[in-house]
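Participant: Below you'll find a set of structures to go through.
None of the figures in this text is laboratory data; all of them are computed from the coordinates on show. What you see is a predicted model, and the numbers here were worked out from it, not measured in a lab. Cβ atoms are built from the backbone, for glycine too; each structure is taken alone.
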Structure P
Amino acid sequence: MQKTNVVICLINFIVAALMGLALRYSFLESVGVNYRFLTHAHSHVAMLGWVYLMLYVCIVHYFVPEKKPIYNRLFWLTQFAVIGMMFSFPFQGYGVISITFSTLHILCSYYFVYLIWIHHKAKSKVTTLLLKASLLFMLLSTLGVWCLGLSVGLLGKASAFYQIAIQLFLHFQFNGWFLIAVIAIFFHLLNIEYSKQFRQFFRLLIVSTLLTFALPIQWFAPHNILLWFNGVGVILQVVALYTFLKLIKPKLHQVLKKETKLIFYLFSFAIFGFILKVLFQLLSILPEFSQVVYSHRNFVIGFIHLLMLGVISGFLFSFILKSELINYSKTIYIGIYSFILGFALTEVLLLIQGIKFYLGSGIITNYYSLLFLFSILLPLGISFLLLNIIKHKNIENKTSKTA
């Protein structure tokens with residue numbers, strides 16, 4: 001992996017985490033920025049500056065043997081788009097400047113898909129299928145963005161069409177592009193072989209991802225048939241999870257015998273998050289619960305963070321640790337454990353408060369203060385990881401100069 005590019009991705013992640021911290025501090029004191037605008041900035045930088053670009057780096061590293069200059073130029077053009085969103089969204093929300101940079105990012109992503117489609121080379125059909133599926137879901141998700149302008153012009157922002165367009169983008173970004181891409185890289189590292197069991201997993205994963213989109217549609221255009229589609233999708237997803245665990249079990253112990261305990265713990269953390277994600281979605285089979293999730297923001301934020309910080313970032317951190325970019329000193333352990341602790345504490349707090357809101361039993365004492373304090377651990381952990389990579393770079397430079 002190119003060290004500079006990984007550093008840029010982590011800086012984006014720190015910026016997104018600090019924006020999230022500011023959002024949580026805004027419940028204690030004014031931060032002088034429009035809350036909704038800052039939320040847009042936080043989500044765009046986290047998704048497109050951290051996850052998208054880190055997947056970009058990993059996919060090029062693992063699946064493109066001939067590193068053409070275009071990949072580095074495209075990376076920096078995409079980062080330019082991220083910086084534009086980083087500085088425009090907090091001050092204007094969805095405005096001319098922010099939309100321009102968002103559009104640039106989408107056009108860059110289209111070109112990235114084209115390049116990977118023609119240049120990628122994988123060791124097996126397993127990673128080829130997963131990689132192509134993730135890229136197709138990325139393309140599908142952008143249809144939601146293009147529909148936003150149309151929906152506003154025809155029906156307005158309050159329309160079901162507008163809200164469903166947003167959900168289309170988010171659902172297929174998170175559950176399609178991001179999740180399947182990290183699974184593709186994970187299976188590549190484990191050397192999962194093409195088999196009948198894999199084919200079953202792949203089909204279940206794709207079909208369940210498509211069917212579970214019925215739930216966010218149902219929130220804005222209620223119909224019983226959508227609940228049935230989601231129910232079938234969720235059950236297929238549970239079977240896909242079971243098949244996933246069967247596929248990785250024999251390989252995981254073989255590969256991780258050669259790795260450090262920290263990488264093993266990170267993989268375990270990400271896999272455990274994946275299991276929790278599927279189990280929480282399983283509860284959406286209950287119509288009452290699916291409506292509760294939509295009605296209470298704590299559950300929505302908690303689920304998004306479970307997927308983004310727990311599953312996807314857990315895998316991405318694991319890939320970074322496997323890349324020889326880090327030095328196994330105290331800083332790396334402090335960074336990873338701080339991040340995991342901050343994630344766990346905030347998730348538990350969000351869950352408990354969500355349940356209390358649902359039961360009508362009020363708010364946890366010092367809830368917003370605790371949420372802010374626990375959230376400090378997230379950018380702190382990322383910063384330690386970033387500093388470790390920078391320090392390791394300095395050690396390498398010093399060694400080469402001495403030699």
Structure Q
Amino acid sequence: MAKDAPLTVAVIGAGIVGLCAALEIQRAGHHVILIEPGDPGGRQAASYGNATWINPGAIAPISLPGLWRKVPGFLLDPTGPFTVRWRDLPRHAGWLARFIAAGRDWDRIATIARRRYPLCKDTVADHRTYAAEAGMGHLIRQQGLVYVYPDRSAFAAESRIWTMRQELGVRFSEVEEAELRRLQPELSPRYRFGARLDDAGQIADPGAYCAALARLLEARGAQRVGARAASFVLDDGKLRAVMTDQGPVACQRAVLAAGIGSAGLARLAGDRVPLISERGYHIVIPEPGVELGAGLMPSDGQMGVVSTPQGLRLAGQVELADPAAEPDWRRAEILLGFARKMFPGQADRFGTPAIDRWMGNRPSTPDGLPCIGFASRSPDILHAFGHAHTGLTQAPATGKLVAALIDGREPPFDPAPYSARRFGR
């Protein structure tokens with residue numbers, strides 16, 4: 001329980017990060033008001049459509065040394081795994097420059113990896129706890145995640161990242177071709193080597209999971225307000241309310257976990273965060289004729305491939321574009337092409353018109369780290385956004401850190417690297 005009188009805490013955003021923060025704040029004895037205009041776990045949320053992975057080994061940022069050489073290709077090839085729309089280049093140029101600089105050398109990547117690891121390492125155990133409390137324990141699967149390669153040399157080309165994982169204590173096993181065939185007989189013989197993150201897993205249906213966590217919060221006394229946060233009511237630096245499109249919501253603390261919608265509110269709270277949409281796509285193929293145990297990631301596609309209750313999901317792609325821009329459904333066709341390439345024996349099943357296609361806006365900072373901690377204008381406002389494509393993995397640790405900061409308790413790990421002030425004001 002909280003050391004002092006319980007506080008009323010408004011959590012802005014009911015994606016996975018906001019929900020985990022709300023659960024931890026509620027666990028500390030405070031009253032939670034969840035402000036969210038849409039349904040928790042709905043298709044509008046980035047949390048709905050991810051690759052389902054909960055991965056202690058998600059330590060690497062996207063920007064790695066040598067990436068700058070590939071930027072012209074990002075602009076010229078709209079079907080590549082990472083693309084930038086030409087019309088959005090002027091507004092994203094500054095972010096892209098910072099993004100490339102963040103991955104300019106391996107010493108810097110090692111520093112980022114060390115800072116990401118505390119957000120990732122206990123993710124499976126934490127989600128197991130939440131899922132059990134919400135009556136959704138069956139959604140947690142822990143059979144590892146396997147990166148699959150054409151051969152061992154392709155794996156060796158990524159050896160720096162795997163070595164960093166090993167040095168941090170992330171367990172993995174090498175999977176030779178015979179074992180790979182045994183684990184997944186339907187997988188194309190073009191993939192002859194694998195590396196399995198042994199302690200990783202997945203949340204089979206993230207949308208249903210988020211909806212269940214929201215119900216759990218309400219069953220424990222949280223209040224849900226169907227509104228969009230617009231600003232903060234401050235009195236000499238003290239938070240009095242969150243102003244929404246439905247009126248003020250009185251509170252003593254606020255947690256900003258609104259995903260891609262966080263940048264404007266963060267600015268009102270005194271912090272200018274370079275946050276853009278790293279748009280991701282997924283397809284779900286019903287009745288695919290293949291059931292995966294461990295999730296897969298092909299080295300030549302860099303997308304998550306998992307079995308879900310709805311079918312085979314392929315999720316990934318990085319598209320830097322305005323959040324309001326129309327989806328480029330060619331991205332979904334790329335994913336479908338990889339499904340056929342990975343499972344050629346089932347390819348004739350993959351032409352069904354029942355395939356679900358989805359696009360969502362993942363909130364990304366240029367340095368691969370989220371923003372967590374006190375806002376500059378008021379210590380009553382805390383940031384919890386910018387997790388990009390690892391929000392599902394990093395949400396529980398983020399929630400624990402935010403709850404500790406609200407209580408003034410010893411934080412579970414150093415919050416300094418995640419401060420929004422690293423970007424200046």
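Participant: Consider the structures P, Q: one of them gives -26500 for helix-only ellipticity at 222 nm (-39500 (n - 2.57) for each DSSP H run of 4 or more, over all residues; to 500) as calculated from the coordinates. Say which.
Facilitator: Of the structures listed, the value fits P.
Participant: For which of P, Q does Kirkwood radius over Cα pairs in Å, for residues 90-233 alone, calculated from the coordinates, equal 18.9?
Facilitator: Computing Kirkwood radius over Cα pairs in Å, for residues 90-233 alone on every structure in P, Q gives 18.9 only for Q.
Participant: Hey, another quick one. Among the shown structures P, Q, from which was the value 23.1 of mean count of other Cβ atoms within 10 Å over residues 10-17 calculated?
Facilitator: Computing mean count of other Cβ atoms within 10 Å over residues 10-17 on every structure in P, Q gives 23.1 only for P.
Participant: Then there's this: Between structures P, Q, where is relative contact order in percent (Cα under 8 Å, 6 or more apart) highest?
Facilitator: Q
Participant: Let me ask something else about it. Out of P, Q, which structure matches 1.00 when FRET efficiency 1/(1 + (r/R0)^6) of positions 130 and 178 (r between Cβ atoms, R0 = 41 Å, to 0.05) is calculated?
Facilitator: P
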